[in-house]
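Just below sit the structures, each encoded as structure tokens.
Nothing in this text is a laboratory measurement; each read-out follows from the coordinates by a stated rule. Fair warning: this is a prediction, and the values are worked out from it, not measured in the lab. Cβ atoms are built from the backbone, for glycine too; each structure is taken alone.
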Structure I
Amino acid sequence: MTTPFKKIGEVLVSMGYITPQTLDRAVEISQKAGKMIGQVLVENHFVTWNDIADALAAQYNLPRIQEIPANIPFDTVNSIPKNLIDNYRLIPYRKDGNTIWIATDNVLNYTQVIREIRFLTSLNAKIAVISTDTFETAYQYLFGSQVDTTGITISMEEIKQEEETKEEEVESEEAPAVKMAKTLIESGISQSASDIHIEPTHSGVNVRYRIDGILRKVTTYPKVMHASVVSRIKIMSGLDISEKRLPQDGKFFTKYSNEQYDFRVSTMPTIYGEKIVTRILKVSSSEQKISSLGFSEYNANRFEELIRYPYGIILLTGPTGSGKSTTLVAAINEIKDVTKNIITVEDPVEYNIDGVNQCQVNVEAGLTYARFLRAVLRQDPDVMMIGEIRDRETALLAIEASMTGHLVLSTLHTNDAPSAISRLLNLGIDPHMIGVALIGVVGQRLVRRLCNECKKETKPNDEILKVANTFYKDLKPIAYEAVGCHLCSEGYKGRTAINEIMMITPKIRETIYSGSSDYELRELARREGMRTMFEDGVEKILKGITSYEEVSRVVRSE
């Protein structure tokens, strides 16, 4: 880059913003205080940040814009890696095909910024100048916090060095791969991602975060770095860095902002290299309560009735990431007291619960769910929480425990509450044992909450009205839809649960004994008082908590 002939102070003089005498005085203050000349001029009220921006635009012959457009599309902002945005003070504000417009108050290295954006994203960047106060306002508007200028920038020179990096060098804290892995992990935590997907393609490596249950592409990095990034994550996870042909599973722990995080790592070979998925689990002290989970009043009453039973087994069903563990913890918090011996067996322990004895499965050491449960039964438990029923042996032990005076809570991976019965039958459990031991099944999904700032009222469709006329006649027949604004980007912010609770009534117990189908069991459960997840979702639609599109995304309508 060629340095402009005139310095910023001289440009301000030539534009009539300051006098030569004012410039001399500012230079003297700048040298004594060790501050930039522009900062000194603004702090001493000789000029404004707008004046500085005008001068920078003239100095570097760049366009000058006064403000950032409102409602910048989410994919436009995410087109530029966050570490570049923070380190170079960039605001991506417009994207058209392969061209992206960038506003900045830091033009000193703008040609390098253009090159790095081109190298990392294949986009052609056009730079415009904004004032510093406009930048700060826009950054807070888009990201909700001050710029972290301590972020890591991996330059093109470092990326090129990666071609010569040996695997044993990826433990160095200064290695580009180490910086990249650290940035991806910390950014994932700060954005409340539940999973990080690192996916090699024919031309580069895509990074996606799962946020509020939805995968979002956040950046792309050069493929030349991928082998070293994979090796770094494998080293952190205790995996074999030389094994590239077979899938591997590992884990590691880290601290971020004084919080402990547990990372579960899975690698898988693809035609373009190894794909990595990392699940982020926050190991925190939990005070979760049922009232904070998003249960409707109807389902909250049914669930609280279940967990007050002195013995029996309660199952939570749903896919990975549907909030089953959080609901179990809330149940434990609700029933724990000094008169009860509560023991949990988990893989991993996601929440630290005061007053509860928590155990973590360690398959490598031979501590499986089944082996732990045998030991737990000798510990005089009142309540047992089992993280997941994965096999026949664990299922048998859980059911036997519930039939001998213990309350047992656990989870199963099924699509809905009634299909938990067929899942247990498929594991080889006798239907009479299921009928005697089981007291209730809770099906659960998580849906995104509508942003209260931008959600828009809309007309409910026939499916919503049909359910509303059956269960929710006291609610206004109004639905809401997602719009998107600077606070939420896509119209949603946070998540809540939708549930269905099948209580094992005498009629349902007889149906289990007779071996009825999932459909027959489901219809009977509805007649016996179960509101399906879709029906529960409709209540949240009518209350403006979520949208029809969101409920339909996770469950089928009736």
Structure II
Amino acid sequence: MKAILRISLLIAAVVMVGITTAQAQRVIKGTVYIDGEPAAGITVEAHKGGEMMTSFDGKYEVEADEKSKYIRFTFIDESKKLDLEGKSGDVFDFAFSGSLPSEGGDVEEESGDVNLSTLDELMKAQDKDFLNELSLYTEFYKQQDYKSAIPHWQKLYNKYPKSTMNLYIHGSKIYEYQIENAKTDAERDKYIDLYMKLYDKRMKHFGDRGNVLGRKGTSWLKFKLDQNRDKAPEGEALKAIHKSAYEWLSESVKLQGDQTEPPVLLLYMQTTVALFKLGELPKEQVVKNYEEATSLANAIVEANEDADKVKLTQETVIPYIENIFGKSGAADCEALVNIYEPQYRENSNDADFIKSMLRRLGRANCTETELFGIATERLYELDPSAEAAFNMARRFLKKDDVDKAREYYQMAIDQETDDKLKATYHYERGLVRFSKDGNYAGARNDARIALQLDPDLCDANMLIGNIYVAASQKFQGSAIEKSAVFWLACDYFAKARRGEDCAIDAAENLRKYKAYFPNKEEAFMEGLQEGSTYHVGGWINENTKVRF
């Protein structure tokens, strides 16, 4: 599962990766590996330099300053460093886990008489040829000596295709070894074609078509879009690659349903978006496929049959699908309304359908549409739940009926049992208190409650910072006391910067408002030392650190 996830993250990287560069004196490159295999989806960041995300081949290339001390490698929420101090050269391969791979050899296809006996039948018959080749290939394979294992595996694969599933599991590893060691694109494509035939042969003799098609599409994309190829595919060749993958992944998803491996759902959505951008799919189909992928992902979570699978789906796959769809260009309000309007007419009494539709319209910023407004009011009639009350609050806020909005925010807060959702409700009500009422203390109180419920809600830290910036103009006290409020504001912007959604805005606010800090001369006159604790009094009543 983890290996497929790495490949899935890689597909997203190929289409959507962003590379940030900085002025540098040096270019550092290499390959990142996880358990001996090139690792996709690894963020590589040079100290005082640029960053990028690795693709299929695990390769990275970042600009660095001549004084850069390290390279940081991050996968999901785990980071590791490679120290550069004392090291010469600019090429560094890095094993994120396991060890760096060793070199290997080649293999040739061969033919022979086919024996369709099963493993039990061959063992019972004591087929000497089979047993001898099985023993040799297995021993070499266990030692990861693929070059020596290949000829023995090849004989079994050709002559005894129904003997054991391990021929196909190990065969995948062997063909990947051949592809990765190929010298030209033509040689790579030869082995890729043989690899795809292995999947077909596996389905023929061992079934499990839905699952195997998902893996086939995954492997196809991994190697056909490998950025290490001599020439990147483009034009009709690129379309053909995505069409083949889409065909296999679509059938896999259809056959597997809620048993689809979560990363396969991600790739299904990724190829959908790729074909849309290549002019091969209409945006309505993208929306339908997105609905299907998210519905199946949610079903996996709700079934809760496998804790690791649920965690993977919630924390990685669903956010990636949302991100891919959101940036696709297909998720415009016109397309969504065209899709959902007829569905709403047929399901206007189905509260679950309306909830799902409103969430998707909300994520696409389609809250101004007539459909969103009508459906919001209908949902509250059917199910006056916390979520429905929250949507009603937003509805009245857009009508500039702030009093009504407040009522529904309170209803949502009173009814909600999920801490993260309740945190969002408090945050939005705090925003209303700040921007509409000028109630700084009340707005801060809501933001504080939001952070207690969800410490990762960076928007709440941004709100407190902005409240203090606004309050500085009316704060009672000396000039330095008023300026000291900006120390506190920047404390909160610094906290907000840790959240991905707030990082850019928070960094800009830090840059902007540091200019309003008290200067050293003023602080000296007040007897303040840098790094000492300073108390901001009044209704704010918080401590901060003196800094310039």
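State the single structure among I, II that was used to calculate distance in nm of label points 7 Å out along Cα→Cβ at positions 28 and 116, giving 3.8.
I
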With FRET efficiency 1/(1 + (r/R0)^6) of positions 76 and 388 (r between Cβ atoms, R0 = 35 Å, to 0.05) derived from the coordinates and found to be 0.55, which of I, II does the value describe? II
For the read-out mean count of other Cβ atoms within 10 Å over residues 308-315, a value of 15.8 was computed from one structure; give its label from I, II. II
Please compute mean count of other Cβ atoms within 10 Å over residues 180-187 for structures I, II and give me the label with the greatest value. I
Given -19000 as the derived value for helix-only ellipticity at 222 nm (-39500 (n - 2.57) for each DSSP H run of 4 or more, over all residues; to 500), which of the supplied structures I, II does it correspond to? II
